[in-house]
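Structures incoming, each one as structure tokens.
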Structure I
Amino acid sequence: MTRHPDTSGYPLPVPIDDGSRLCVIVRVPNIPGHRQAFIGAVNELCHAYNWGSDEGHNALLAAGVWRVIFDEMMEQFYENDCGENMNCCFIPVLHRVNPTTGRLEISIDGGVIWQPDPDDPIYTTPALPPPVTSGVSATKCDAASNGFSHIQDLIAFQSAKLEQATTGIELVLLIAGELLLLILTAGTTAAVLVPVVIGTGIALFELGKVAYDLYWTVDEKNKILCILFCNIGEDGSFSDAGYNAVLADLGSKLTPGVPRDDMYRNIQAIGKTGLNNLCAYGIAADSDCTDCECSCDITHWEIQIGELIERDETHIKLQCVLYAGSWIAAIHAPTPASKCGFSQPTAEGTGTPVNTWGIVPEAFPEDPRDYPHSTVWGAEQCVNAISVFGFAGQTIDTVTFTISSDCE
């Protein structure tokens, strides 16, 4: 090994062992010459003479760091019964689909701990710019219409392949490949998505083309357009809450059946980035979404300011937090297009509560005290955002937001 030049100009940090560890997997061919070469190369880094020398003793520090790494590496070799010849030194990687989230996961400890799979398309798919702010679409309706157009292409593709595929597995591979193509993921094989879509893909094959085509009426397809429109942001992209709301609406608003389950799983497979990409390219212009009725669903409303105490499908109770001199609790819909009818929020504390709110399609300001409406509440307000705060620093303790209607 060539010795390093003097390192005085490049001081090394003092090694501190706080017990934390970074797991690095180095794959060495299971060939005696390769194994010995790797171990020998790492061992050389444990000697100070290979690092040069200087008054700060950086060479000794570097050698000491690598001695710790080398010793732990060799200990792991033997703990895994590799033996002196290193014949079994490898870490098996287990794969699964998370039964709750539907996402791909891996485990390197025999299934004790599962972590996200780096090959999952939600990490490998490059995100396109939001279409409205980038100029691809003029409105969020155009963006939703682009996404809807690509989803209709997917439906047509699956219908055609139901007639051509000879086995369920063949159909699954075709669907997985088409999904990756639609969301513009290059260099990823269809096999990656097979574990995610195999269940509904096989069920789709058994259902057959005739029943599949009968399910997707014009009205059923149009439900998807409104699901996208009601949950997409003003910039034409989905937030985490908006994406989760899309999944929930697909499950609750589409007619139950295998095609619905298949669509749900496909959108889950491509993830938020994939769904955003579907809406980020296309030719939709001057689209009309006025027929979409974006109903109230408080389970997807986001907490803008405050600490959650409890929530369900009828109310959200928050602990106020101090923000810019006021004790505040604030919530808003997944997108400015969504709304709910609320009774007057109930507040506990010594201060006099002040209510502010927004209405469709007003955007959400960073400071909820800047919501443009603040007058007498009345029996009900149909809003897309609402806040309660203590005026001039007065203390508000907890606030409960309760829905009263769906908003016509």
Structure II
Amino acid sequence: MNLSLLLHNSESREVVELSYSLNEIPASAQARFAGRAVLVPTIDWSEFTCRAVIDWIDISFSFGRRTQHQWLSDAIATAVGLNCYVEPLNAEEGGVSALFRVRFQEPNLRIIRQLYAALDGTFGLVGEPEVCGLELSVDFTPNEPCARSRALMYGVLTRHFWTAVDLTTSPLDRMRVVSGSGRRVRYVLARQKRASAAGDDELCISGTKDVAAQPGATMYAGSKNGMVQWRIMDKVLDRQNRSAGTFKLLPDEEKRVRIEVTLGKSELRACGIQRIEDLTAISMTTMQGRYFRFMLPTFKCQVNSPASRQQAMDAWWARLEIQKFFTTGVMGLSQLEAVHTQMRARTRKACREDFRRRKLRMSGLPRVGNGQTGNLIAFQELNEMVRCALRSLGKRLGRQMRE
């Protein structure tokens, strides 16, 4: 069975069709997938090059004497020729401080390591400089420049992105899309501001106010000032400064679809990263499971089975789930399944007393463990592309430190 999703580019007004095939899962698969079908996008992965990069890294420096940010900036430029953003922390009157945060764009670990000795000689380092922020990106670039290919990849990434991080409890963490010069924010999975839990559940099931991520917009997940935030975008601009209204338009061959994650200090420590040497000591692929994981949705419908009442009921619910997936992706689908499970549990609890009075026995629910990912299945092809890109990044970082 073939299905399709229309992607509307909010900037260029172009419409691209992303096709899917609904395939029955082999009987040899896990028990939780029995009688279910998987929805797979029909996209040619060989048309894309996948590359992982570190966009920037923040290093905190503690010095034996106080100074101002401009003198530290001059010292960095003199030592290694870099123009870095320098921010004093716990600054006193006159902007003097002994603690600074320095951001290195497109960092070279060897150059940063050389800088330590120069700054130690000038200001006197107190302790080892620490990594306190990092942005890691994975880019998908069409082998042949093509806006349509980028739109398809954007549609795939935004709908198959998955994380175990809770993106629903806090309003600031919820998935959202931002598009247009007005920077209007719209939430992918709708939630009323002043509604009861039951009202939110009904809104989740109806999906009438959900907003789909469309090419030309940027999808965010995680709070802006939190310890982890994702962005998925069709990257056609570089060095963009919204306050100044400046940017660099990328040439067609450099335009790409990007998923990036920004990590704060506590997230970095959880990954085992404190010093820049730790970036080469750990395997970059270990970060994939938490930050760059993609899943395929499955639905309870047997594609080639004979018609029956149960199949009709399953097909009705599957259509609702498929629409939820097309609009909100696997993250929204997981929320729908969670709400459905909670509603069934409340209904069973309400019926249990009536069954007891009638001296009837309520049948048990199937004991099939769904685990953390529920009814989702790993997106092997996409995950493997990302794994290879992260492994290659780890090798490049290792070479930088050895040079």
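Observations on the model:
- Parent structure of the calculated result 13, given that relative contact order in percent (Cα under 8 Å, 6 or more apart) is the read-out and I, II the choices: I
- Among I, II, structure where percent of Cα pairs over 18 Å apart, for residues 293-388 alone as derived comes to 40: I
- Which of I, II yields 1.32 [Cα Rg over 2.2 N^0.38 Å, calculated]: I
- Here mean count of other Cβ atoms within 10 Å over residues 157-164 was derived from just one of the structures I, II, and that gives 22.2; the source is II.
- Structures I, II were shown, and distance in nm of label points 7 Å out along Cα→Cβ at positions 69 and 165 at 2.5 was computed from II.
Each reported figure results from applying straightforward, stated rules to the coordinates on display, with no laboratory input. Just so it is clear, the model here is predicted, and its values are computed rather than measured. Cβ atoms are built from the backbone, for glycine too; each structure is taken alone.
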